[in-house]
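These notes open a run of structures that come right after.
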Structure 1
């Protein structure tokens, strides 16, 4: 048959413990979900502040649908850029303290658009080896030279920057690494960019809304400002809705409008989502208790979970990775949790390096301390 080789490859993925399967969620996002007809305590979601089902966001979405309808109808540069989009871009720029912001449909599309718009064949991209796939794909799409450096190794990055003769240099990095939960050394990275005349692209997908006293992200966390910074954050995680944005100097954003193909050649996000995001920004700034609860839950997990063979990575963020190692054992532990009514995803290669399969525990302000206690007790029992 024409696709028989695909069947063989799928069988090999299953044999290697790498076949992925979708689960069907039948309830709103929250600490407790109905999945495939069963109730679960969930530690899967990136809804870090518990806003995805917040009544204020639901009401704003409903109001937006009544005012603008459902679809944008066209790309931003044709007729899809509504007052709702424009207002949100203004609010986002103000929120992160940068001159301008630009909406994208997803974080993946934002990274592809930003990188390919700014660098090309005569340029060089410097990337942390644990960067998100979207940053790696963006580098390949740009056709710039891609130079990777060991995770967090500032000395190695400095050597590579010093050796570069590229026309333009762009350092790209996750602000919070999505599988390890650690925060990038942004002040030191910026210092290197200043020293070697490079731009710094920060992917703050997992820091926006969570880091900083008011949830304004990694720039507030480190109290940083620089015209060299290109800031990107997603709006479907802590913000609870969908989409992404880039922010930076006015000339940067204007160039993205002119050259970012993933912005130019796609339909704008539905206007009601933009109004829901405006409501989300207000809650992120006003309800600091959500970040305080996250900090408390992280402390509970790290105090109660006491692995012996497994390893809980050092992380002060909502992402708490438990390294198990082998694919088969990681899948077995995830399934043992499912049998107890707890849903934690098994993360395997190629998402993480070979031999570092893990449970990616995601905490949310929607959780209670008792939920985290239940998870820790279950994991301690399974490993025993």
Structure 2
């Protein structure tokens, strides 16, 4: 009776682990079943890790600590799977021992580990014919498992890099952290508002790619960006904010592409919140854009040459549209400890490319060269360029 129960327990452990590993690494489709080993593992591990993170003061140290979780959690998950497979095969081997040669369970665990990693020491061997067959199956399972893991990790990092390439591109277009006000202002100041359709089209494709990859491989949400004030969630927020402003009343941009990008991005937010069991936060309309912030945003856009014609009820219309996505974004932000960007950049905010050696001079030269030919006398342009060259020669 004990042998039968042990054998059934071994089969159950093997079935649970193999099914979980198959769904995570090989099945390119979201699994809706809530009773899953991986789901429980990540929920528990993230709860512990995030609780330890919030005890640290906000800043670079906390972000460094949080950035470790993604890669470390995958290593621990592989270890959990391997340990479960070794335990399952050990229980099965122990239940198949002949009565005359009963070895302790610890010896069977050792034999199972040696067989799974195909070490083949030969100091302990299975004696029953069925146990030998199980050993062959375990060796094949171990080889297959290691091969799939070796192929899985590069694919995971490829998806992460593809996601981050677009996030980094927002640095020059929308600032660090990215904001809708900066994105619209910089394009308006360079007479590039007509190019925003192309930008939003690219982000529509990015959102669809992110939805596919992060629902199939949800552990990617725990992989954080290179810079503390950048993230896939912050980029998504800035793009949705920009689309919302265009839809409410920016006259120079046709709303079609903004509508398509907004709907695709909102689908991502909804599906991601549903997948991770995240509830929307309570929304009062002033979480990210109070009336004072709205007034300042309108002033920034007007100074850049953006014509905002939303009418007398534009602020209320924008607040109503924000209520359809900001609570979900805020819920994901709280769950993943990824801060959301503001609507307009702080006065002292600097892009990442503007930092480092001669970064301020590079920024000023780029601005002046971009403004060339826009009503500035050639003598004044030459004078400014000469001043910058003189400053560079003195450093």
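Quick notes
- When mean count of other Cβ atoms within 10 Å over residues 2-9 is worked out for each of 1, 2, structure 2 gives the greatest result.
- The greatest value of relative contact order in percent (Cα under 8 Å, 6 or more apart) among structures 1, 2 is that of 1.
- Among 1, 2, structure where distance in nm of label points 7 Å out along Cα→Cβ at positions 122 and 322 as derived comes to 5.3: 1
- Once mean projected area of the Cα convex hull in nm² is evaluated on every structure in 1, 2, the highest one turns out to be 2.
- Structure (1, 2) behind the derived value 1.4 of distance in nm of label points 7 Å out along Cα→Cβ at positions 154 and 218: 1
- Here helix-only ellipticity at 222 nm (-39500 (n - 2.57) for each DSSP H run of 4 or more, over all residues; to 500) was derived from just one of the structures 1, 2, and that gives -23500; the source is 2.
Since every read-out is calculated from the coordinates, none of them should be taken as a lab result. Keep in mind that this is a model prediction, so the values were computed, not measured. Cβ atoms are built from the backbone, for glycine too; each structure is taken alone.
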